[in-house]
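Derivation of every value follows stated rules applied to the coordinates shown; laboratory data play no part. On a predicted model such as this, the values are computed, not experimentally measured, just so you know. Cβ atoms are built from the backbone, for glycine too; each structure is taken alone.
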Structure P
Amino acid sequence: MQFNNAYIPYGCYWSTPFCKWQGSFANLHPLKFAAEIARDALKKRRIDVNEFNALHLGNTVPSKSCFYGAPWVAAMIGAEGITGPTINQACATSARVIAGAASELKSGNGNAPAILCITADRTSNGPHIFYPNPMGPGGKGIAEDWVWDNFSHDPFARNTMLQTAENVANEDGISTEEQHDVALLRFQQYQDALADDAAFHRRYMVSPVEINPTGRKVIGTVKSDEGVFSTTAEGLKKLKPMMPDGTVTFGGQTFPADGNAGMIVTTSSQAADISSNSDIKVQLISFAQGRAKKGFMPAANVPASQRALAIAGIGIADVRAIKTHNPFAVNDIYFAKEMGIKQETMNNYGSSLIWGHPQGPTGMRLIIELIEELVLRGGGYGLFTGCAAGDTAAAIVIKVDS
């Protein structure tokens, strides 16, 4: 999928910090929370909600009343006249939301000059679902824990997500030590985002975030990511693989989290009007998907990225910054080897391996960080890629001119 006139106005995006599972955001309704953050972010940027012709919502973990999705979120931010889709594509949700918005601009559907994209999830306190089954013994139904049961069982590959990392590690000869080296590197890269009083995060992150679950009383604030593990080589050496005869330890994988993010996708002319710096142009170039063989989810980033780069008409050597959603260190090891690049060229300022994975908004935060890194580098092409449930992945190529 190639885009010719889809832009992200510079500075017209945001993300909350991400909080660990059952942490500070655990009792906040994810859509109400996202709407509150978006409303304040737009007000701060002096952007009128009447500028939007559509709202695209990404949400993967059901919450009360989420059936009403995007129209409800639009109403909560004061844009009662617009609507749009609610999208769930597991960990590729953000990429699909952004690509969908860019496609709507391209098609001219609804003559939409500006689309608001919001992604929000809460893995904490996920729903426990009961499916009626009249054919069950005594009419007994089928129960499912939406978050944990799906993390633990792919109905097609019949394995856990952890097993997909082990499958790739076993076939490609990736050791625990290699995974720990990458985990330590990513943690050290994340420290660069915290330097100078978190100067990098302050370029886009909403902080502080007030915790107000009832709407009546603020019970706390969150100023930065919550749940980041202090990582040392010595500490990693003490960890044992989680599966018998496996390689992946707790240090080599991410953790479930809560949070939300938002951005605007619009045309070149509209982007120039609302950008916080009209000299910086952020263009969406291409989107692609890929699928690996059954049960090899971390490998899917490679075909997705190769296709996105081919559509953009560039090669990996033309890319100045790379961001990956890496639920496992295995993802980055395999990706770097297959694409012929060094680990040090990826995921500057950290990644989801370090600051957690709320599902829907993970990719959007990574793309926001990709934009800011490219601005600091003076512009150029950037690549985002992330695997998703079911041996799949998505990738997006952007270009920053500054």
Structure Q
Amino acid sequence: MGEKLWTPEFLSMSGANFLLFMSQYVMVAALPIFFMDSLGGGEVEAGLAMTFFQIGAISCRPFAGFLIDSVDKRRLMLLVTGVFFFCMAGFSVFQSFHGIYGLRLIHGIVFALATTAAATLAALVLPASKKGTGIGYFALSTNLAMVVGPFLGLVLMGRCGSTALFAFCILLGLSTFVLANIRRLPESITKPGERHHGFSLSGFLAREALVPSFLAGLVFFAYGGVLTFLPLYAKGLGLSAETSLFFAVFAGVIVLSRPLVGTVFDRRGPAYTVYPGFLVFALGMLLFSSISTLAGLLGSAALLGLGFGALSPAFQTLAVRSVPAARSGAATATYFWALDIAVGLAAVFLGLVARHLGYPLMYGAVCTAVILLGWGLSFLWLSRKG
């Protein structure tokens, strides 16, 4: 593939990954409002929609790495993005609690397969000399989707209604199918790797990637609380109309800080992005737990974006770097599996905390404590690695 970073193949996989993650986070932001306004639901129903998605993703993710390392990656991508399109179209038809729960389960399965395949192929097309920088930019496609998706979900649901929302989902499914398959990747990359005989944990997950994946999971657990419950939290504060601005600032800070963060990571090492990233993220969460004005909302968005934008690509890069190229699928699956579990647990556990103790305590005590735990464990791990 030469020594280029921005190849059509890399851009294709990054773009497909962006759209796949956007589908998830459009739903995360919009479905709670749809459930409340159209179906008469609340926090529990919103959490269940997230939980069904996570069940599908978590149960399938380890098999995703096994499949990607063992079968033709191009054909697998063609199949899963095709199913993804039909799943997105289904939201326009099955508009009930049970119908949406079923679609979210399927959505989680195909999401796990497709995002793991896209991340693996993106890593494989990158030249070795630019692997760290490239993975950092690929992670940016995930980070941006996590903020652009909720922004669009809230705008579509708030201003245009559920019909426009679900029509947009169909467009997302079609665009993802085209973008993921428009470039024919070299056979040397897409061909099956080593086949595993029998079933063993090492065939599905990469042991070397467990620690950075777990640490990333702590980050995503805390952010999952923001992502899942921000619309309801902001509504209680009288800031519903300004919620979309939170995601705009969050995304803008990630984009602006990405070149600097990537350079520091490559030149100075992970400690110089991970340690300050956790501390800034914790400060942002503390501020977020005590907001009452638009200035506080946007200030916390900036701090959370800076911390999250430093931590997420750092741990993904460390996970992929921990294994040889032939095991990239397993390492990527391990990383995303940890994120799936973390966000799923956040949707259920933090929903219960919010219901009984309130959002300020949930964010200021529980989420902040998880972030500080991540900082401490990262310090111990990176110190031992030298």
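Observations, loosely collected:
- With helix-only ellipticity at 222 nm (-39500 (n - 2.57) for each DSSP H run of 4 or more, over all residues; to 500) derived as -10000, matching label from P, Q: P
- For 2.5 (distance in nm of label points 7 Å out along Cα→Cβ at positions 253 and 365, calculated) the corresponding structure among P, Q: Q
- If Cα extents along the principal axes in Å is computed and equals 59, 57, 41, the structure in P, Q: P
- Highest-scoring label, criterion being mean count of other Cβ atoms within 10 Å over residues 277-284, among P, Q: Q
- Label whose coordinates, when P(r) over Cα pairs in 5 Å bins from 0, in percent, for residues 101-300 alone is calculated, return 1, 5, 8, 10, 12, 14, 15, 14, 10, 6, 2, 1, 0, 0 (choices P, Q): P
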